[in-house]
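Please go over the structures that come below.
No value in this document is a laboratory result; all are computed from the given coordinates. Quantities reported herein were computed from a predicted structural model and do not represent experimental measurements. Cβ atoms are built from the backbone, for glycine too; each structure is taken alone.
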Structure P
Amino acid sequence: MLLFEIIFFCLYMILLGILVFCGFFIHTKKELGYQTKQSNVETKSICLSELVVIIPFRNEEKRIECLLNSICSSKELPKEFIFVNDHSTDKTIDLIAEKLIGISHRVIELPDGEEGKKLAIRYAIKQTTSKYILSFDADIEFNTNYFSNLKSLVEADLYILPAILKAKKMHEHLYEVDLILVNAANCGISGLKRPIMASGANLLYKRSAFEKYDNFESHSHMPSGDDIYLLRDFRNQNAAIRLMTDTAFSIETETPQSLKEFFHQRLRWIAKTGDVKDHLSTSLAIIQIVLTFSFVLIAAILAFNSEWRMFLVFYILKTSCDMLIFLPYFNRIKRMKSWLFIPIYELLFPIYSVVILSSMYLYKPVWKGRRLDRNY
């Protein structure tokens, strides 16, 4: 048994150390070349007068105020904000009109018979003209220098900008940890190869590239997933894709407000990630499953044999490895308080994994008040 544990830790440290820890530092060096003030190559940067922000929304009356306050407090603003109403029945439109007096914005209505974020974004793109498009979610907030900082980015086809969950209650830090670990892996893979994930809550891209590469027909059956499918379409055409982890370009959004909302969100993410059929992402998922199964198996055998001292040592070593390997990324995005919750997350993760896998076949996730197909 001891030999099995030693082999597990050696493989675990080597794989995760390379994919996450080493990949992180390689990626941060890459990021230096994405900003004009740090790039050694003279190139054009993003101009705010050529940027339109598109914000789809559906019944966001209770969550949109943070975004509106951020817009009003911003030191610089883009050409225009386009809010796309996805058949809301609340007072979101009234709040927008009340808050954004004197700020260039429009509210457009998604036509009857069309619904969902992907159709809302594409409808808005047809109603606007700009060189760059930035997609936001309606429940986000950002710092006063956010748009000023965007001007330092060199031109590229697609920028995957940071979307950071912000916990308000103590237990919500566990929701943060779950996403941060995934984003840390995405950062590491981006350093070694390329990004495999994106967040539509903070996504910047060239209009010309979108019009050329967007393959909407291939994923029109999915009502959401504007981010990961767009990333796939750009990647398939060898577009210039950049991942940023610098919090100067980040937005913040609330964690899920309940355990049910959290599971529904994760079920949607898992299903659409599988539907994208990214071989690199699939390979990494298999590695994670094997490592997780090995960890659970060893822990279960130790517990079954009542080897509690060895069980505790094994758990502490595994948790310490994770805290060390993921520390640079947590520090990079300034979420060190959530980093302290990794030991608790480690204990709950096996149960969480079983519930997620079981739920994929038992429940249909709900999104924006709409029940979605099981395949989503």
Structure Q
Amino acid sequence: MPALPETIENFVLSLGLELIGITDGSSLLQLREELNRRNLARCTTPFETTDKFKRTDPAHILPGCRSIIILALPYRVPEWPEEPAIPAPQGKVARCARGLDYHLVMEQKASRVVDYLKDNISQNFTYRICVDKTPLVERALALKAGGSTGCNGTLITSRFGSWVSPGEILLDIPLPAYTGNHGYCIECGKCQEICPTGVLNATPYPNFNNCISFITQNKSFIPPEAREKMGLHTYGCDLCQEVCPANKHVFTSPIQELQQVFLPAHPLLIPFLSLSKKEYALTAGATSARWCKQRTLLRNAVINLGNSQDERAVPALSRLLHENPRSDLRGYAAWALGKTGGARAKKQLELSLAREHNRSAAGEIIRALETSSHL
């Protein structure tokens, strides 16, 4: 006898998760047309495949898929009292990347849901757990199961607001359709107003290539105009969620595995430039930020320091400019020094230009010298 959706939801809640709902494993046919239009409008990010069938057909992930359980893992943990402000440039890290990698936590808890199903369903089944690592459009599945998303594209739950990450369990057996508790978007426009790049106001589709969160995770070259809009964001961006009315008076995550902070909300940027591999593994490397690698976060910290325009960063940026083997990082360091300005920064740029053999990095140095001369 199959487990009733209500009993599944009770077990899911006991794990600290939310049950968004249960839906069938049929293809998301309407979404295919939208994906086609997004591709034509060049609104697809490098994180996404352009294969619309893989994105919309669960059978590509699990052959014979007949039902899908959509879960949500709350990751917003209680805020500790702020320490006195440290007089040094600091970055900003999104909530999803401060604690233990939520992918690992969700996979472990979803496995427990599978074990529960095995104990309560008489027939054998095959399954697949998905946590942000398959082509399937997770939010579209959540909507199909009765969930809700905001104008910023985030999934909204009633108890935890949008501070959640989705995950799915694909099954080759049918389960009754079910909709759990979910929140809603009042379309107030606050998320659109606060977005630094205006991506949420773009028509006909938001181009998330311009989203600050995407830019901090993208491993490709970041042009100067995008660097400035990054501000002090070292990884991710929570601005649109922080102003969302759906996130007022919501619960913090009860999941114990997420309570320890590995990457602080406001990391000190200058020490970040010299983290050893071991130090990185024990901090950012333990969080969901690890997937974009240390080199990407190092690049972001350099850009953050440029936007801080704090002259105390000049020695650290100068060492990168003179000694780092990566020509792209030398270019970002030059840009940051140009933004900082001052006689010390200008001198270091002039010294490095005389021995820089990479054309791209040399171009960054020249532009930085032009910038610093106007400060």
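If you rank structures P, Q by FRET efficiency 1/(1 + (r/R0)^6) of positions 22 and 318 (r between Cβ atoms, R0 = 25 Å, to 0.05), which sits at the top with the largest value? Provide the component values of the computation, followed by the final result.
Working: P: 0.80; Q: 0.00.
Biggest value here belongs to P.
Mean count of other Cβ atoms within 10 Å over residues 302-309 was computed and gave 24.4; which structure, P, Q, did it come from?
Values: P: 11.8; Q: 24.4.
Derived from Q, not from the others.
Can you rank P, Q by FRET efficiency 1/(1 + (r/R0)^6) of positions 182 and 222 (r between Cβ atoms, R0 = 25 Å, to 0.05) and just name the one with the largest value? Before the final figure, lay out the partial values.
On the way: P: 0.80; Q: 0.10.
Structure P comes out on top.
For which of the structures P, Q does the calculation of helix-only ellipticity at 222 nm (-39500 (n - 2.57) for each DSSP H run of 4 or more, over all residues; to 500) return -11500?
Q
Could you tell me which structure in P, Q was used to calculate P(r) over Cα pairs in 10 Å bins from 0, in percent as 5, 22, 33, 25, 11, 4, 1? Display every interim value, and only then the final one.
Details: P: 5, 22, 33, 25, 11, 4, 1; Q: 5, 21, 29, 23, 14, 6, 2, 0.
Of the options listed, only P reproduces it.
Assuming 1.00 is FRET efficiency 1/(1 + (r/R0)^6) of positions 294 and 350 (r between Cβ atoms, R0 = 30 Å, to 0.05) as calculated from a single structure, say which of P, Q it is.
Values: P: 1.00; Q: 0.50.
The structure behind it is P.
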